[in-house]
Structure P
Amino acid sequence: MSSDHESKLQLVQAHIRVFPDFPKKGIMFRDICPILKDAAALATVTDLFEEHVRSKYPKVDLIVGLDARGFLFGPLLAQRLSVGFVLVRKKGKLPGPTVSVAYDLEYGKAEVEVQEDAVAPGQKVLLIDDLLATGGTLLAACELMRRQQVEVLGCVVVMELTELNGRDRLKPHPLFSLVQY
């Protein structure tokens with residue numbers, strides 16, 4: 001890894017703030033808000049994502065961002081790649097005809113959806129979010145894309161909580177994370 005790449009990763013890590021015991025005791029919440037308010041850090045995240053995508057995926061049709069923090073990084077990456085951006089939202093948040101997938105949460109169920117005409121069969125997409133924890137939401141979004149006959153090239157996230165093994169749940173979809181905890 002080049003020293004330039006390493007210094008970029010260090011800049012990103014330096015802008016992730018930790019809040020112990022949030023939202024409940026025992027959780028170490030990692031906050032990306034400092035990245036968003038610092039132009040250099042935000043550009044660096046976008047640079048690192050762009051470098052990865054350009055080196056691994058010569059043909060990407062769309063970036064698909066997950067509700068809600070994938071909406072922060074996804075459009076920036078899509079713009080850099082000169083491709084479109086698609087929203088995957090929580091159920092009931094998108095107008096018009098939608099397709100949805102239900103998935104299990106730690107305590108209950110949730111659903112994600114995409115507008116029916118947001119993607120076309122055969123398109124190649126990358127999914128993006130801020131965090132991979134258990135992988136439930138990203139896995140549901142991958143299933144949503146599969147149902148739409150779209151090829152998921154991979155998933156990209158800013159942070160990965162490795163002890164929760166979300167990466168394993170996403171297989172066979174490749175995962176790229178900038179920072180691992």
Structure Q
Amino acid sequence: MCSESESLEQKLRLVHSTIRSYPDFPTEGIVFRDIFPVLHDPKAFSAVIDLFEDHLKKTFPVIDLFVDARGFLFAPILAQRFGIGFVPVRKKGKLPGPTLSVSYSLEYGEAEVELQRDVIQANQKVVIVDDLLATGGTLSAACDLLNKTGANILGCLVVIELKALNGAKKLNCVPLHSLVQF
């Protein structure tokens with residue numbers, strides 16, 4: 001019988017082995033890390049959720065809300081498991097009603113993200129979830145949005161972190177937990 005740490009290690013190995021790498025995509029010199037095989041494989045997808053849940057329960061005694069930084073692949077499932085709410089961050093123009101927005105820089109231009117103005121209360125304890133941290137633009141923008149609401153950002157979770165791109169530095173000391181690093 002496996003110990004809990006061995007089981008978590010097996011799940012982490014499964015997630016890592018399920019991620020596909022595509023050299024020279026979308027341009028030469030880039031290695032694209034494809035998370036879609038993880039979503040396609042129910043055991044790997046479940047392993048991601050289990051690993052996130054285990055980390056969160058060990059790290060934060062209280063979480064009020066999950067926020068997903070544009071992908072909303074994992075945060076709604078975590079919210080359901082924890083019995084709490086979920087709020088999406090979306091591209092500008094995708095949400096009805098009054099919104100808060102921030103602009104941020106991309107490698108090739110500018111982008112803007114927003115969230116509905118009344119969905120997060122000051123001092124709510126929130127965790128931001130995303131699939132990938134590369135240069136940190138999107139996750140940093142989500143942090144900026146939440147700071148506008150007065151939320152208490154407990155940390156950020158990502159499945160994949162591309163360490164060489166130093167995206168974690170843009171999070172301004174918000175704790176980051178990544179399952180797989182390349």
Given a value of 2.6 for distance in nm of label points 7 Å out along Cα→Cβ at positions 76 and 92, calculated from one of P, Q, which structure does it belong to? Q
For distance in nm of label points 7 Å out along Cα→Cβ at positions 36 and 132, which structure out of P, Q has the highest calculated value? P
Matching task: 3.8 is the computed value of distance in nm of label points 7 Å out along Cα→Cβ at positions 20 and 172. Pick the structure from P, Q. Q
For distance in nm of label points 7 Å out along Cα→Cβ at positions 44 and 60, which of P, Q scores largest? Q
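The numbers here are math on the coordinates, done by the rules we state, and not lab data. Small disclaimer: the values here were computed from a predicted structure and weren't measured. Cβ atoms are built from the backbone, for glycine too; each structure is taken alone.
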